[in-house]
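Below are structures written as structure tokens.
Where a number appears in this text, it was derived from the coordinates with a stated rule and is not lab data. Given the structure is predicted, the values throughout are model-derived calculations rather than measurements. Cβ atoms are built from the backbone, for glycine too; each structure is taken alone.
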Structure I
């Protein structure tokens, strides 16, 4: 193929596949064109593994000798070994400023449950070597996943990623969103950024709004050595949450977007384009579409369904402040009616129907939902929540209510008034599934009818949780495990708690929330999930420091759920 024709072919292929260059076995050892003068400051990554394919990613930073705006080329290689003595594939990839010089290769025709090594080569520079792995075929007996969410660059160093990279035996890494944050210098979680060496650069210090802004923010995050190490160690399966766009995003707006900041849909489109450019993802409908939900099969052991609870279908969140009178009274009847509205949706009808069909057609021993927000019922006594929103001088009722709940659990007799205080509950987080309870109940009903073994993972809250998932009749539907944040502040920060107070609050919440089995409200880290035929084990791994790249492990907690044990 002559040079002109080859370039036209590559450009047409990229346009047809959403910017992802497809490599098949027929192209296994094509002779690459001479690479350009580039460097690889942002490392390498792989993602969206299948049993016979995986996405390889890098960003090629143009060298000084390249003409501004001119397309560039790099060579890529896939091998059986880290020293590349047995190279299986080799080819060229072209990119340009139109893709922010990011490169994706969809390598197909691979063997299942197999580790591969890959790298990219420029005229005078070579990328780090990455390790990836295809999904297993039928007969696999164990699947091991690392689960992450909420990595805020100014808040600290991404040591949780580095800790997971040291283990290096993951089948995949699940990232449940908030991979970046949109806030400006001086905004959320930036108080100590300059002190610890994590200040936003001058050319990206404002709130990010444009495509150029989002691209620069991703470029900054991808300089973190912990994140680079984990991307190079295992394939990612990722979805966005809200901060990849802006805080508390819903399908037609967001809490952190105002008309003065321009058109919301234009901002969302820019954010999604940058996300697809910088993440090793295979877009289900191409890189201009806000559809990210998709499924993965880990042999016949586990089916993973990655959901979008933010962009594609979510109705606007309810807000307690809309149901408080001027005297601080709470209109529980109006709030209950809004919560019970059968038309309110978190998933949207198209995604909801897709999920229902996917669950029905799935043959995996376990069904895993990878999504953003807590699904479990996190209901607290109403006077605790209303006290927070009123912000008056009344004493915090939490300690007294915990004592009452503990007395009740011990079988002690409570007065009618005391029982009423405990029984009058409201959901504490309306941004989560608790704010969309009718749709959650419909999902539970569908899972129960199918008889599936359901596990749900979540991020978003910055804290670690384990919930039993029960329907309104008290029937157990599944189990939920939620990951702590990588760096974003947890409940200890919002409530200004020291470690001891945070631990006491965690004990209190576990007592007050009926379905809550475990929580950690003050530590950063990640979560490991191990699936076998008989059980699923969740292990929360915590770190002791995010103020520098030096850290140690700071304990762990495990929950094992055996089929039929609850």
Structure II
């Protein structure tokens, strides 16, 4: 426990500052450089504070903690991986429920995170391209439909204190904390922020673990960088590891399993071994936050969810729609009094789950009625029918447009490509910093890869179908095999039906979509709130469709507006509004006249 407390003190120093102020630590500056690559648009934003729960809100709402690792497939001991050293996650799994069939909606972070935060597939909210801020024709902010709301904002509206640590990256925000919209979070960039909530107020926290990010597979500090950008990535990962490397037992590269789409060579083994080492650090960091919960006597009132934003940051995993790119592990630990009937500690739930289902489930766990625009389903009740299919998408990746859609059920994966002649292993500036990727390019050019290893570097064709029971690595396309004709038609029909339910904004060219978002390359500004009185008090409204409103009283902290405010003589109220993806409104103020009664 003493070592844990030393880590807490270290974390508090690094994230010090009053609530509502976000410091520019070395980590934040480096992460910004890594995630953005080039300078993109930067919205204004600041923390906001919620009001104490209003009457009518549920009395016994559980705390919820969402822990999200970057770039990680199911390399966890509790999920059957014999190389992984993950004692804290293994313990969490023994106390909770494992979900081995969870699938993200994209194989890359920003579109996947956008889908999670909104509970809608990224293709239906303008957040599908990776990423909006680094578009070759000029960066932009996505503008989701007006009804779309980030689920933490809905939690705030229901009385929760919400906070996040380390990363936003929603495509209608910047990648870093405090880059907007200001109405989503009460506090940002402190993993133990629950201490700042009001007495008796439930909290929702989202903590992101950068140490498993793809950049952690680059050659570390101490090796000569290929340029400034490479050096920044090395420095960021060194910072992420600072104070944690004593927990790592270096993985022996000879012990790792090599999937058949890789050649068995030193660069491949070294990259996979380094991924396991990074996972060990992430596991220790998860153990730290779980110890904080226990220290603060919150374990029995907090639902803990641990997962990853997509699969491994390795070639043919990250960015791709194979299972290596979109299948992620998930563990949920309920307090014993809150665990759903039919689920016991240590069990495994084999149902297919989409990332958009997690949004609906968190809201349901908090006792919040699900908005109609959500595209996922609550899976917290194991007696409810399981979904038959999950869906995923790939669009522009950096400067390469490669539109693909995937449908998966329990036994088959169907992928449709709008660019059938474009290989998955095409050059990619970020990915090509990996030693393993450079080695694969070299071996392919030299003709030393076998058929399975070459396939990723060859044209994929318009349609692919994989029999996952016989071909778990998705190497044998059976779409032209007459024995699979019925399955092919079934998956085509599932894809067509999904398109009727989920609009695909990539039917419109990205440039035209951006012009809708930003006419003449100018972001629209949200209309400032107006003030009016009614029988219930002071009403705040913005003329901008879907705008969220924040307010503060007498220069205090910002709160989320969700109901008329009591009228008090002489009290000064400031308010501002934000439509996701637009510029914030101007701040306006109002004072109740002293003579008003």
Highest-scoring label, criterion being distance in nm of label points 7 Å out along Cα→Cβ at positions 151 and 551, among I, II:
II
Given a value of 0.10 for FRET efficiency 1/(1 + (r/R0)^6) of positions 247 and 535 (r between Cβ atoms, R0 = 41 Å, to 0.05), point me to the structure among I, II it was derived from.
II
Using distance in nm of label points 7 Å out along Cα→Cβ at positions 383 and 431 as the calculated read-out, with 2.8 as its value, let me know the right label among I, II.
I
Relative contact order in percent (Cα under 8 Å, 6 or more apart) computed as 14: which structure among I, II?
I
Parent structure of the calculated result 0.98, given that Rg/Rh (Cα atoms, Kirkwood Rh), for residues 351-542 alone is the read-out and I, II the choices
I
FRET efficiency 1/(1 + (r/R0)^6) of positions 127 and 343 (r between Cβ atoms, R0 = 30 Å, to 0.05) was computed and gave 0.05; which structure, I, II, did it come from?
I
